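There are structures below to look over.
Derivation of every value follows stated rules applied to the coordinates shown; laboratory data play no part. As the structure is a computational prediction, the values presented were derived from the model and not from experiment. Cβ atoms are built from the backbone, for glycine too; each structure is taken alone.
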Structure 1
Amino acid sequence: MNRLLGHAWEHNPFYRRKWTAAGVRQRRLSRLEDLADFPLTMRVELVADQTASPPLGSNRARPLAEFRRIHRSSGTTRTPVFWGDTARTWRWILEGSERLFQLAGVQPADRLLFAMGFGPSSGPWIIYEGAHRLGCLCFTSAAVEVGEQRRWLEQFRPSILVGKPSALLALAAAGPGAGRRPASPGVRMLILTGEPNFESLRGRLERAWGAECFDRYGLTEAGSVAGECPAHPGGMHLLDEAFIAESIDPLTGRPVANGAPGELVLTTLGRVDRPIIRYRTGDRVRLVRDYACACGRSGTLLLGGVRRLGADETPKARRKP
């Protein structure tokens, strides 16, 4: 954490201005709790900074010429934000994606079929290239109609499917004997991404495919953040080695108790060339610290999954009469 703060003070104009304006002077933390002395980062700040100085704004610690990729957040519910990576930060992103595959029990010998589109958002690319990094054989089928996807499914014979829950349900329904037997007997695992994974939908998917579901969570600004393990503890394991996670009351900004609902605040430890430091994600979680899971992993658990904050849970709600 201290390495990240020192690097940002020296090389990142966005955070240097932000912290100076907030009266922050410390460059090192004597304890992690002191991170709360630094101001929260809002998406609107990043969007305004990019608008003033396109394409990436001043939140970067390296010259623009050293960046190798630019992706955009989905922008489905909010103004999209653009995010760039140097070669070393993209490598850090893919290391996290690979770890989530390993956490779920994916092996290099697995074949993965990706029923998802590859647009400007970083999510599909991070997941796909993370599987490549693990050594898996990968194939994507999202750009064709469902009937053709079914034919590719039979020819490619994947052991794992990756995609949005709705897309995987549609793919199962298009198969012969839909609803009476597994949609493809060789599929042992479904990795869900891109849509809220409600338990009722999970059950339908597992019955349709005869396979186990695993949820994973990430965002363009952070990369791969958390994922499920085979023990299915009712939540997702945070990659504690890659992130500092906090949970705050979205209306007051104050920390909430362990396990209580709150807004997820993230700091990326390894994305040093374009970090987020105390970034308000706008996602509602229940963080459980020091969770000892049956899978053998101990750390932070995102209990019950992740959902977007409602309009009545945001700071704007406090200003309503």
Structure 2
Amino acid sequence: MAAPLDAEELVSYFGSTSDCLEGKSVWSNLNTLDRPEHPDSGESRYYDWVLVRRKGLELGFVDSEYAAGAESTRWGRGDMVLSQLYLYSGHSDIQPYHGAMPFGLRWSDTREQSRARLSRYEGTRHSHLTDAWDVPGYRLTVVYSDDGSALSRVVCRGLPAALEPGMPISMPKLQELLNSLGKSVATPSFALMWQHGYWSNDHVSAACEDGEIDLNSTCGLTLGTECDRTDPLLRSVTFHRQRDQDGLGWDGELPAGLDFEDSPEDLFRKLNDAPVQQADSALTGHAFWNLKDYTLHVLYSNVDNRLIRVKVSAPVTG
């Protein structure tokens, strides 16, 4: 029987194509005929995964043009390259991974022991239900058992390159957007907040017809609107992280002193008060607060342990 593949060796192949892995005997060692393919559609259309249940691991692949931050017209036309590695402690029909794990991690490690093993990278740690560190070449996330007494999964992910704007656009300041909540988006004063010539009748039409103005691809904003008779009013502003919904991301100031690099722990510390509602899933969590001037909704990642989306809404009156 072939020895289990070493996780650090697999991570060293990040950026390699399926054929390259064939040459490294990865596929024969895993004893699987599955290979990554370009998905035809769906939210993960630039990713594909190969799960090898008998070995307790999963390989994630990404389109190389998408990962490199190329122009969107080239996304889906590159090679599928290795970018993710998931190691499982064993559950349901997935066997435990028996190979050597990164940084000497063991399935029996407690949360404290895992942090001690990664202490060299303590300055990069972002935490909530999981711990995530930025280590050379990838982001390492450790998922724990419910009581934190053992490891459940280990995730290694190469991060895609940042998307670059085709033509930089001067956007409104945060306070200008906050001051516009509940006001019309069809007025000259609202248009003057934006770079000359950017705000158009098409935006106003979308506000009336769709109840939403999607600016994520150009500046990382989504404006929620509603029509009061014939006047479209700004009801909410959503600030997107880079690559959230494949958009450019908001590069300006965030409400409540938040930062997209904040961990969920940072989020709750900055807001200080308990949220009105808060819930977590394996991948994401969300929370919202009723603040003096607006309602604040935050979506965060439980894998990266960073903020994904911040939304402010006009306060409910009456």
Assuming 41, 24, 15 is semi-axes √(5λ) of the Cα gyration tensor in Å as calculated from a single structure, say which of 1, 2 it is. 2
If distance in nm of label points 7 Å out along Cα→Cβ at positions 165 and 221 is computed and equals 2.4, the structure in 1, 2: 1
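Supply the structure label, taken from 1, 2, corresponding to relative contact order in percent (Cα under 8 Å, 6 or more apart) with the calculated value 15. Please report the intermediate quantities before stating the final value.
Numbers: 1: 15; 2: 12.
It traces back to 1.
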Supply the structure label, taken from 1, 2, corresponding to helix-only ellipticity at 222 nm (-39500 (n - 2.57) for each DSSP H run of 4 or more, over all residues; to 500) with the calculated value -4000. 2
If you rank structures 1, 2 by Rg/Rh (Cα atoms, Kirkwood Rh), for residues 157-260 alone, the highest one is 1
By the measure distance in nm of label points 7 Å out along Cα→Cβ at positions 29 and 285, tell me the structure among 1, 2 with the highest figure. 2
